[in-house]
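Taken together, the values in this text are just the output of simple stated rules run on the coordinates, not laboratory data. Nothing here was measured: the structure is a model prediction, and the numbers come from that model. Cβ atoms are built from the backbone, for glycine too; each structure is taken alone.
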Structure 1
């Protein structure tokens with residue numbers, strides 16, 4: 001419930017992308033927000049107010065001079081209660097009016113009256129998007145503090161192809177969260193490693209583990225929402241890249257090491273959540289190994305580089321976080337790793353516990369510090385675990 005007790009005013013303008021605003025509303029409501037929708041008259045030609053009223057449980061507002069609506073909520077009251085004001089889809093017409101200071105309907109009047117942060121998601125024909133007049137209007141509003149989610153490229157409803165499609169509702173949702181999240185990691189560059197590594201035996205087989213990358217991806221997402229520049233170095237994972245995060249895909253431990261060291265000078269906080277394979281085959285077969293004529297098979301393994309230990313030696317003033325996924329002697333093993341690898345924080349979890357560890361949406365972890373301080377977190381979603389880890393990082397850095 002990331003938006004619990006938040007009020008979002010959503011302005012829907014007249015364009016074919018108005019139907020996507022219904023999905024955006026669903027995301028807001030699912031996250032716990034109270035949503036009030038303001039529609040232009042043209043928007044109602046594409047989607048009926050009843051759709052949004054059903055999804056939000058609140059009346060939809062469209063008329064500036066509606067005495068019943070004015071008595072119940074009023075455009076000034078609506079503007080005042082907004083924690084964030086979102087325009088999606090936003091047409092070139094409405095953006096132009098707002099840039100010119102024109103407030104001639106309920107949407108533009110409410111927008112003019114609000115002091116809440118404003119997020120604009122444009123949608124229009126590619127030629128309109130590229131028009132110098134439109135670009136000047138957007139630049140003017142951006143300079144005034146309006147936040148924009150640029151449209152996507154693709155085949156447009158008008159028959160043209162190019163930039164102008166409304167951004168994915170999930171991306172607009174993420175930008176809304178960022179507007180409502182304290183930017184306490186602004187100015188930081190956070191490097192997160194995530195997922196498994198694969199060490200090839202032959203062209204079709206490899207050594208790996210059960211990591212899905214969910215914990216690392218949650219950390220990357222939450223750090224970015226809090227204003228950090230985030231570099232996510234991920235082993236093989238089917239997870240979508242969190243919006244605004246720079247992702248570098250790797251396969252093996254050696255590849256992960258090379259990428260991390262190449263970016264190391266840029267990093268102020270490093271969180272090593274990847275489940276890196278400890279060993280790899282000493283020799284990789286160039287062809288698929290056949291079973292014919294073999295009753296058994298032995299593989300000679302050699303150690304992979306210990307990326308975390310190497311980073312501990314190179315740490316300097318950076319804040320370094322490690323993960324310990326254990327099946328026994330959790331605290332003893334985690335403390336040893338914390339000290340041996342020169343870490344500032346260790347996140348330890350017993351992956352044999354139900355609803356903890358690999359490829360699940362929840363986790364149960366302990367946070368260990370070099371001074372012996374320990375915090376046991378209850379079961380929570382991996383997003384919530386990520387938030388607690390980042391809170392602890394900030395608290396420890398303030399004390400340093």
Structure 2
């Protein structure tokens with residue numbers, strides 16, 4: 001097959017074929033019969049984490065809800081289901097997930113494997129909802145790992161695609177809830193000092209700060225409130241000095257606002273407000289590059305000030321930058337492993353050569369704060385520096401070798417950043 005591009009068009013996969021099994025037995029047969037294989041999710045990775053010189057396997061056809069356990073508040077799904085499709089089903093049955101990423105278009109298994117996240121002081125990554133996973137190992141054996149039962153569970157959930165094919169996941173649920181979203185404009189950077197980062201990010205269920213780094217101001221603040229908890233604050237005239245937008249906004253100037261989730265304080269179902277983008281439209285800017293770095297929450301203001309030294313170099317290459325909070329979790333290879341974190345996200349214009357030259361300068365500024373890059377986005381940090389940030393790396397490496405001793409699921413990305 002070869003020559004297939006990722007979602008953004010910046011990465012061309014080198015795999016020889018794309019396989020699309022329809023059930024577990026077909027997955028087992030394909031895994032056993034191929035010497036090298038990687039699972040390809042919704043193609044939203046920006047680097048080679050899903051690539052291979054062998055075969056790629058897509059779970060696109062394995063996208064069903066297997067079981068909704070209302071008593072246990074769990075749902076079991078096939079790995080290829082997308083969040084947008086799953087969430088409407090859950091809401092129809094009175095349930096919800098605790099949080100969602102910016103895009104509802106991504107697959108559950110792919111998002112979990114890379115610790116993809118949403119926003120909110122009390123909200124850990126999407127992987128934190130996983131109660132159990134079913135995976136097919138390199139010899140075709142099917143293994144199920146469950147939270148609180150298997151000691152390897154917390155190492156396997158954010159598995160970076162290296163342990164096997166995750167064919168099913170069981171996810172924790174919460175009762176369905178309503179969310180309102182208001183966009184506020186022009187929050188000064190200085191508000192992080194005068195009001196405190198904690199005050200700003202704890203003001204709602206989810207808060208996202210957007211800046212283009214052209215001046216020391218957050219161009220927009222997207223505030224998502226659970227209506228039954230703090231809806232009475234919806235009519236506030238400002239947000240720490242930022243004023244509510246008079247009409248619906250896209251965080252990237254010039255992009256169509258119809259792509260974005262509902263705003264203007266209009267309440268709606270959780271799954272239609274927590275993502276920034278609507279399922280039925282092309283997400284974000286499309287032809288773009290993305291980088292993201294996680295820093296411990298206590299260093300967030302310092303990290304932003306450090307990056308501010310490079311604002312004149314960042315701004316010309318940038319569509320938009322987003323700052324979000326994520327709660328700590330016990331998953332070994334999550335960038336938020338045992339630390340409340342702030343994520344500094346950059347959506348770049350499609351000029352990789354200039355971005356590639358800028359990233360090392362940004363990473364040098366972030367180094368004192370123990371920054372960890374998002375596994376599926378663009379970075380230039382040396383493997384040794386990344387590995388030093390993960391205290392369970394040796395355990396994870398041993399887990400990979402135990403589950404896949406012949407390296408069938410490994411690739412150049414894992415060899416570089418995990419195995420060496």
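Quick notes on this one:
- Among 1, 2, structure where relative contact order in percent (Cα under 8 Å, 6 or more apart) as derived comes to 18: 2
- Computed 5, 23, 34, 26, 11, 2, 0 for P(r) over Cα pairs in 10 Å bins from 0, in percent - originating structure among 1, 2: 2
- Which of 1, 2 leads on FRET efficiency 1/(1 + (r/R0)^6) of positions 25 and 49 (r between Cβ atoms, R0 = 30 Å, to 0.05), largest value: 1
- Distance in nm of label points 7 Å out along Cα→Cβ at positions 33 and 329 derived as 5.0 - corresponding label from 1, 2: 1
- Parent structure of the calculated result -10000, given that helix-only ellipticity at 222 nm (-39500 (n - 2.57) for each DSSP H run of 4 or more, over all residues; to 500) is the read-out and 1, 2 the choices: 1
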